[in-house]
Every structure is written in C-alpha cells, then in structure tokens.
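Presented below are the structures under discussion, each in the form of structure tokens.
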Structure I
Amino acid sequence: MLMIRAIVRPEKTNSILAELNSAGFPAVTRIDVVGRGKQRGVKVGEVVYDEIPKDMLMLVVQDEKDKEDVISIISKYAKTGEKGAFGDGKIFVTPVEEAYTISSGTKGL
C-alpha cells in the first residue's frame with residue numbers, strides 16, 4: 001500500500017476530487033494547510049505573504065498502478081494553465097505498512 005499526499009491550490013480541489021471519484025478513488029481526506037515552497041512566499045505590491053493557503057489531499061492506494069493513476073489525475077487537474085506555474089503544488093508518496101478500520105478492527109483497505 002502507498003500513501004499519496006498532494007498539496008494543491010484550493011481552487012483546484014473540487015475538480016481533482018471529482019476526477020478521483022470518477023476513476024474509482026472516492027476515499028480522500030482533505031485538510032486546509034498553509035505553507036510555502038521554494039519561492040518563499042508571494043509579494044503582491046508592497047504586501048508579502050509568507051504562507052499561502054493550500055489544500056492537502058491524502059489517500060492510500062493498493063498498488064503501483066493505482067499510484068500512477070492517482071498521480072496522473074492530480075497532476076492534470078492541479079496544474080495551472082497548460083505548462084503549470086509556481087505554487088501549483090507537490091505530490092509525496094510513502095509506503096504504508098498496515099491499515100486498520102477502527103470500527104471493525106479489520107486489517108487492510
């Protein structure tokens with residue numbers, strides 16, 4: 001199993017979630033986050049914003065094929081314009097050793 005965490009622009013979240021759901025990935029956790037990337041914030045006129053609001057989407061997938069499908073969807077729908085732009089986000093993938101359903105104690109997804 002693999003955990004995918006994507007930090008994306010909030011205005012892109014609904015389309016990403018809709019596409020993930022259509023592709024068979026309905027179980028997603030969305031968290032409001034703030035942060036900054038390599039650009040170290042944004043300056044608009046004389047105002048500097050050190051941290052920018054983003055959404056973090058988290059989901060666990062079964063295998064490499066699912067991982068590639070999810071990354072493809074997120075990359076496509078999180079991108080600003082055809083080439084993308086600074087601040088479009090980042091995707092992180094980490095292994096998951098085990099998962100349990102709290103209510104039943106069932107192991108696995």
Structure II
Amino acid sequence: MILYNVTVSIDPAIEQDWLNWMRSTHIPDVMNTGCFLESRISRVHGEEQGGLTYAVSYVCESQETYDEYQKTHAPALQKDHSDRYAGQFAAFRTMLTILEEFKK
C-alpha cells in the first residue's frame with residue numbers, strides 16, 4: 001500500500017474557501033480517478049509562519065496505481081488548485097510505502 005501525502009500551507013485569509021473547495025471539489029475529484037482507496041484531511045499543529053498547514057493523505061493499492069495517478073491525473077488536478085489559489089499557498093508532496101498497520 002502507498003500513502004500519498006500533500007502538505008499544504010495556506011494564507012489564513014483563504015482558509016474557509018480552501019477547506020470548502022477541498023472537501024466539495026478537489027478531494028472528490030482525486031477520489032473519482034479510481035486510483036485511491038481512502039483519503040483524509042488533517043490540520044498540522046506547530047509553529048506557523050504566517051500560514052495554516054494541512055495534510056491531505058490518500059491511500060492506494062500499489063506503486064503502479066500511484067504512478068498511473070501521477071502520469072494521467074495529477075497534472076490537471078494540481079493545475080486546478082494552482083490556478084484557483086495562485087500565490088496563496090505552498091505545497092510539498094511525499095510518497096510513502098505503508099509497511100504495516102496497527103489498529104485497536
């Protein structure tokens with residue numbers, strides 16, 4: 001399993017619009033690609049440097065599925081986000097291999 005994490009620092013002035021758009025449009029669009037099994041959005045706590053930070057996480061079955069997402073879907077979806085919030089955010093992306101899960 002692969003965990004694809006996008007950490008986004010946003011301008012506080014756009015927080016509610018950004019959260020609403022992520023919940024109603026962007027995350028559903030990503031999930032509708034069929035590449036991911038689940039997603040979640042989390043608030044990152046800690047030192048803020050003029051922005052608010054969120055982590056958006058997606059889980060997919062395999063490296064091949066992740067690669068397909070990156071090749072086929074990610075460019076247009078990332079462009080939609082960049083066009084809408086140009087100059088009001090910074091993002092970095094991380095891909096992790098899930099080795100094991102522990103649940104209570």
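Laboratory data are not the source of any read-out in this text; all were calculated from the coordinates shown. These numbers were taken from a predicted model, which means no experiment stands behind them. Cβ atoms are built from the backbone, for glycine too; each structure is taken alone.
Structure summary
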{"quantity": "Label whose coordinates, when relative contact order in percent (Cα under 8 Å, 6 or more apart) is calculated, return 40 (choices I, II)", "calculated": "I"}
{"quantity": "Structure from which 1.6 was derived, distance in nm of label points 7 Å out along Cα→Cβ at positions 59 and 75, options I, II", "calculated": "I"}
{"quantity": "With Cα extents along the principal axes in Å derived as 37, 34, 21, matching label from I, II", "calculated": "II"}
{"quantity": "For distance in nm of label points 7 Å out along Cα→Cβ at positions 19 and 43 computed as 0.6, the structure of I, II it came from", "calculated": "II"}
